[in-house]
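What follows is a set of structures for review.
Read-outs: derived from the displayed coordinates by stated rules, not from any lab. Predicted model, so just to flag it, every value in this text is computed and none were measured. Cβ atoms are built from the backbone, for glycine too; each structure is taken alone.
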Structure 1
């Protein structure tokens with residue numbers, strides 16, 4: 001049962017750990033920071049503890065970080081189907097198949113002609129997301145990753161991540177390509193291990209495909225695999241979440257990201273009028289689901305290391321990333337703490353230019369639409385050249 005009407009008190013931002021991080025930077029202890037979060041910001045005790053714990057973990061992982069390093073993001077905005085809860089800039093692969101080769105061509109041009117922005121910068125990490133990058137063919141994956149390697153030199157990076165995501169797009173051949181190209185981390189994201197839920201939200205893959213993809217990834221040599229789950233999906237119960245967590249415990253991934261359902265304006269769920277019922281009527285149930293997932297993560301030896309919140313979240317809760325010790329994703333922390341420049345390529349990519357001396361961030365966005373991105377690629381390149389990236 002909820003013992004506090006607002007688990008996150010008066011904090012409304014998407015990055016609550018930034019508040020705790022600032023107090024730790026000022027020399028406050030973990031316990032003092034927790035107390036401030038409870039007393040001043042009115043956080044519920046468990047949320048104050050989580051927030052302080054995550055900030056402390058982030059701070060230790062970023063020790064020695066100066067804010068002058070750069071990370072690189074590449075977006076592949078295609079998915080096999082569009083999930084009913086999705087609000088990302090992803091497009092149905094079948095409808096946009098004719099644009100795939102033109103998109104890759106534009107993407108490679110953007111990377112190639114922006115290389116000068118990285119010449120004097122040390123690159124920390126690379127992340128390819130989407131959408132679902134593994135909707136690309138093995139040849140397409142190799143083409144994009146080869147260009148990214150030429151830009152970043154994967155062998156010198158602390159981590160190279162590809163969000164494989166949908167298990168119905170993963171093949172052993174693609175996994176071998178990822179491994180051959182130097183990818184060190186991947187995600188395989190079931191969202192639920194209950195088949196009726198997957199069918200209901202339009203995932204179009206089976207639970208068995210999730211397991212098969214996971215075992216193939218282990219066979220291909222990946223020793224850092226993340227799995228994403230969403231709590232609060234339509235018609236799911238606490239028993240369903242418990243079942244999903246038992247299934248994932250049997251697989252033993254290295255990271256677990258637990259999302260609370262957030263229904264955005266552009267999602268099909270919102271368009272079908274499900275938002276009010278799903279987001280308002282179930283806070284106590286979501287609270288208990290979060291507890292089930294957290295318990296499962298701790299039982300696997302994982303601890304929370306990054307977190308964020310979104311608008312229109314079920315129960316007004318949070319998303320949490322858990323990790324086995326030593327297998328945390330630095331890119332995930334950097335994108336949350338916003339203390340590093342991130343150069344983003346592809347449709348919908350948003351470069352974030354960090355000025356450490358001023359502790360200031362500027363955004364340089366690309367357009368979201370695939371066709372528009374292809375048509376306006378020269379403008380996207382020019383935006384980067386003029387967006388402060390060359391001087392930050």
Structure 2
């Protein structure tokens with residue numbers, strides 16, 4: 001163990017950028033706490049930890065990868081580093097306490113009502129007990145208010161009544177942190193009570209076809225154009241309005257400008273104590289000219305496996321039911337509504353069968369608009 005720790009000490013800064021550097025520095029601090037003569041490694045480990053956190057943790061507490069799971073990993077490593085310092089009777093530097101508090105606050109945003117994590121950018125639900133323990137150690141346990149906005153990490157959250165809505169308003173992560181990034185511009189997730197309703201398909205922990213498929217735009221509650229994934233894109237311009245018992249989130253991205261010259265704008269409205277969610281999908285030719293030929297448009301809403309769905313009203317509407325019998329009616333305008341098969345890999349490596357609502361249309365002029373609504377049935 002001492003030999004391995006000495007090798008780690010020599011090569012601490014040579015590894016690839018990312019959360020692995022934070023883990024490595026925390027591991028060296030643990031070795032310094034328990035191995036004879038390890039005190040000589042502590043200063044190097046703390047310097048490496050400070051440098052890695054400065055490069056990865058954003059001022060709003062988010063992680064540069066934009067992945068909630070990576071944020072959790074970095075926070076857990078920092079908590080372990082603080083424990084190692086305490087075991088060695090060494091004082092923790094001020095930067096460590098500050099960054100733990102900042103990351104803990106940010107991580108609260110992604111805690112779903114079922115205590116798992118929201119599925120964005122390669123993140124699975126995780127182990128709720130582990131997540132809860134890390135949050136508690138960071139001073140962000142139960143009762144801590146989740147932020148409504150992480151503008152630098154690129155997420156907005158609206159919470160009304162028992163409803164929770166998350167919207168991805170960030171751009172493509174920088175290359176050094178984009179190894180598991182998903183092509184998911186303006187993807188959303190929606191929960192009501194303890195149940196996830198709309199969610200991404202998830203992530204696979206191992207390289208291969210499943211991981212590749214789950215990074216696609218079509219594997220998210222997002223819009224696809226021309227059956228293509230979104231290209232890398234800059235952070236969208238996002239706005240937020242609150243008042244009179246409602247929250248409006250709006251953002252636009254240019255991920256389809258390179259291929260088609262089209263900008264996508266999504267506008268979400270949550271009201272009725274969380275029982276009324278409405279959206280508009282607006283497509284506009286960026287250069288002022290329409291497409292050379294009609295482009296197929298699809299807006300997908302992947303359902304959690306615990307949600308059942310059936311078409312009603314001659315196939316023009318969908319009725320969703322969550323455990324406990326609560327019903328939700330999904331309607332749309334400017335598109336055809338249909339159901340398709342989907343999968344859920346929020347936990348483990350075995351896909352679970354589920355369904356997705358798919359709205360289909362065509363962009364054959366300079367602009368197109370699709371409207372949709374999800375409203376809870378009363379009585």
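General remarks:
- Which entry (1, 2) yields the derived value 2.4 for distance in nm of label points 7 Å out along Cα→Cβ at positions 316 and 340: 2
- Of the structures 1, 2, the one that -8000 was derived from, the read-out being helix-only ellipticity at 222 nm (-39500 (n - 2.57) for each DSSP H run of 4 or more, over all residues; to 500): 2
- The greatest value of mean count of other Cβ atoms within 10 Å over residues 68-75 among structures 1, 2 is that of 2.
- If relative contact order in percent (Cα under 8 Å, 6 or more apart) is computed and equals 12, the structure in 1, 2: 2
- Structures 1, 2, by mean count of other Cβ atoms within 10 Å over residues 36-43: label with the highest value: 1
- Ranking 1, 2 by mean projected area of the Cα convex hull in nm², the structure that comes out highest: 2
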